[in-house]
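Dropping the structures in below, format is structure tokens.
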Structure I
């Protein structure tokens with residue numbers, strides 16, 4: 001790799017600006033997840049005021065019209081208790097994922113929500129209505145768990161191991177059909193969506209010859 005006469009100065013400036021970039025990334029990630037949660041709580045307030053009309057945006061399986069509800073279903077909840085149980089893990093996992101860039105996070109979330117929603121639509125029991133952010137939470141968990149191995153980044157591997165140690169037990173219980181009121185299908189396909197996002201959106205390495 002060739003550098004001009006300003007290469008050393010540019011490298012020094014880059015090192016000096018690194019803390020500022022890191023601070024901006026933290027601020028952006030926090031703002032995004034704060035806004036995301038504010039939206040979820042606002043929607044639930046509207047749902048309660050409207051007599052739970054927004055619950056119709058949940059996914060009823062194997063009805064073609066319900067495919068349109070795959071994305072909005074991830075933003076709806078069945079009561080404030082349901083939303084409260086999802087808020088902290090979504091905030092934590094979403095914030096960590098968003099530190100690598102807002103655009104990347106939004107792409108990851110989109111992949112997870114779509115795959116999770118399709119899995120629910122295909123495999124959930126008939127006459128059920130599934131909604132909530134838990135599928136996204138499970139997807140972010142699996143995404144963060146394997147992202148470092150896929151991208152070959154040591155720091156992300158360490159972060160993934162820490163997340164696995166902290167959330168692993170509850171996540172594993174969540175994919176088992178132990179509670180009739182909880183969509184284990186949504187949890188399972190959320191995990192699948194997170195793995196898919198890690199591979200589909202992995203960082204591409206660019207080979208650079210020594211003479212460039």
Structure II
């Protein structure tokens with residue numbers, strides 16, 4: 001994770017609200033074969049209860065509108081079978097840190113996505129501007145953004161396709177004060193030397209405010 005540089009890497013789980021170290025726990029969910037949006041490691045995802053599948057937070061083609069579904073957690077990779085070999089060691093079912101948009105799986109079987117869905121997990125995320133968050137911003141709720149978003153269809157979410165890492169950042173220009181339906185709530189500035197109040201592109205500890213498995217108060 002970078003500090004003070006405009007290099008967001010999505011949401012990175014660090015610990016839980018009871019001060020325990022995050023133990024890497026995830027739960028399996030499904031992505032439909034051919035799903036036409038990228039999902040990167042560290043991206044927030046939602047659960048589409050009309051289909052039973054998870055989707056990216058900004059589903060194609062609504063690039064300018066965040067999903068109204070509650071956030072189910074953070075994407076931590078996926079696996080699936082392919083129709084052609086892409087890996088000489090394990091050609092049929094590569095483990096992937098991200099979901100490549102439009103991937104058609106063998107027999108159209110859903111991909112298995114691993115999601116950090118515990119609402120008690122605390123994450124490290126970079127802010128998207130300078131000056132960065134200040135101590136006075138702690139407790140406010142925020143949405144997320146990316147360094148750039150395409151303006152024409154198919155509105156594919158950006159990320160690092162070499163590493164599969166998310167480029168999601170905290171959108172600090174629209175604090176919700178105490179909104180029940182914004183994605184994140186800032187808890188603290190990440191406690192490392194130099195990550196100070198007002199530093200451009202600083203990092204905050206956050207929890208998922210609008211979580212499917214947890215009803216959080218607005219104050």
(message) Of the structures labelled I, II, one was used to calculate mean count of other Cβ atoms within 10 Å over residues 75-82, giving 20.2. Name it.
(response) II
(request) Supply the structure label, taken from I, II, corresponding to mean projected area of the Cα convex hull in nm² with the calculated value 14.1. (result) I
(message) One of I, II was used to compute helix-only ellipticity at 222 nm (-39500 (n - 2.57) for each DSSP H run of 4 or more, over all residues; to 500), and the result was 0. Which label is that?
(response) II
(message) So if we calculate FRET efficiency 1/(1 + (r/R0)^6) of positions 115 and 139 (r between Cβ atoms, R0 = 25 Å, to 0.05) for every structure here (I, II), which label has the highest result?
(response) I
(message) Given a value of 3.6 for distance in nm of label points 7 Å out along Cα→Cβ at positions 67 and 203, calculated from one of I, II, which structure does it belong to?
(response) I
(message) Looking just at FRET efficiency 1/(1 + (r/R0)^6) of positions 83 and 187 (r between Cβ atoms, R0 = 35 Å, to 0.05), which of the labels I, II belongs to the structure with the highest value?
(response) I
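Values in this text are rule-based calculations from the coordinates and carry no lab data. Worth saying up front: this structure is predicted, and the values here are computed from it rather than measured. Cβ atoms are built from the backbone, for glycine too; each structure is taken alone.
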